[in-house]
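Next up: some structures, all given as structure tokens.
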Structure 1
Amino acid sequence: MVDVLTEIVIKSPVETVSEYAANPDNAPEWYVNIDRAEWLTEKPLNLGSKIAFKAKFLGRELSYVYEVIEYVPGKKLAMQTSEGPFPMKTTYIWTIIDSNTTRMTLRNQGEPSGFSKLVSPFMASMMKKANRKDLRKLKEIIEG
């Protein structure tokens, strides 16, 4: 089991942080490894929304579809892959520190299979490193 938890404090109201981070159209801007996001269901984001992502990770091209399994605007977004080589659940949690400061937590959990299972200890550390970069980029974009 891979379970990677990262967080960052962003000097911006929770509404601003959560609206930006929860919008799949913004993912290629702040996720280092995501090249493209494509809506498979109608906008806006809701329970059951499906988004296809194209990414690169550990030198490999990845295509996967996330389905929104929990969404409480301004508080929590949970998505899980409905297909792909590495079943994954990604959760965002936004916590208000004060009226202009938000803590964002990003958690990836998955059960690798096949080749992925062999490299899962290495994969977890690489995911943590990538997630830190992603959150720093998110902070940079939002704080301007």
Structure 2
Amino acid sequence: MAEQTAPRTLGTGPGRALIAVYGIFALSASARAAVQIGSKFSEAPLAYLLSAFAAAVYIVATVALARGGETWRRVALVSCSIELAGVVAVGLLSVFDAAAFPDDTVWTDFGRGYGYVPLVLPIIGLLWLRYAGRKPR
């Protein structure tokens, strides 16, 4: 009879580093959005609301990756997918219609202001979810 093994947990090994980076981005995006919305919301409301949305996505991804388990794995998968779609969409819009973004968001120019980490992070997150979801041999 073959022994059944559980999938790897999300918060072990490289997953810990991923959770730490997501946590840092959750804090930085939240702080950025709070300052932008609190001090100059009328200047670029779309950009600042997108920063707040990005912060929410990072918070959800951080919690989901840290909690682990099948339900949280699905939540992490959805949040990383939304993050990737958001950074690509906002990146393209900010490049081709810069006037729509009079001030930067976390995802402007594909996360240029953050060293393009916002573009790479969801890809790494999705790859980790795929890898960690497999049962060890």
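Every number in this text was worked out from the coordinates using simple rules, so none of it is lab data. Bear in mind the structure is a predicted one, so any value in this text is a computation, not a measurement. Cβ atoms are built from the backbone, for glycine too; each structure is taken alone.
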Requested in this report: Taking 8.5 as the value of mean projected area of the Cα convex hull in nm² derived from one of the structures shown (1, 2), identify that structure.
Outcome: 2
Query - Read-out P(r) over Cα pairs in 5 Å bins from 0, in percent, for residues 63-102 alone, computed value 6, 23, 22, 17, 12, 10, 6, 4, 0, structure in 1, 2 - result: 1
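Out of 1, 2, choose the structure whose coordinates give distance in nm of label points 7 Å out along Cα→Cβ at positions 55 and 71 equal to 2.7 when calculated.
Of the options listed, only 2 reproduces it.
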Query - For helix-only ellipticity at 222 nm (-39500 (n - 2.57) for each DSSP H run of 4 or more, over all residues; to 500) computed as -24500, the structure of 1, 2 it came from - result: 2
Report task. Compare distance in nm of label points 7 Å out along Cα→Cβ at positions 79 and 111 across structures 1, 2 and report the one with the greatest value. Result -> 1
Report task. Identify the structure, out of 1, 2, from whose coordinates distance in nm of label points 7 Å out along Cα→Cβ at positions 31 and 127 was calculated to give 1.3. Result -> 1
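Could you figure out which one of 1, 2 the value 2.7 for distance in nm of label points 7 Å out along Cα→Cβ at positions 23 and 39 was computed from?
Among 1, 2, the structure yielding 2.7 for distance in nm of label points 7 Å out along Cα→Cβ at positions 23 and 39 is 2.
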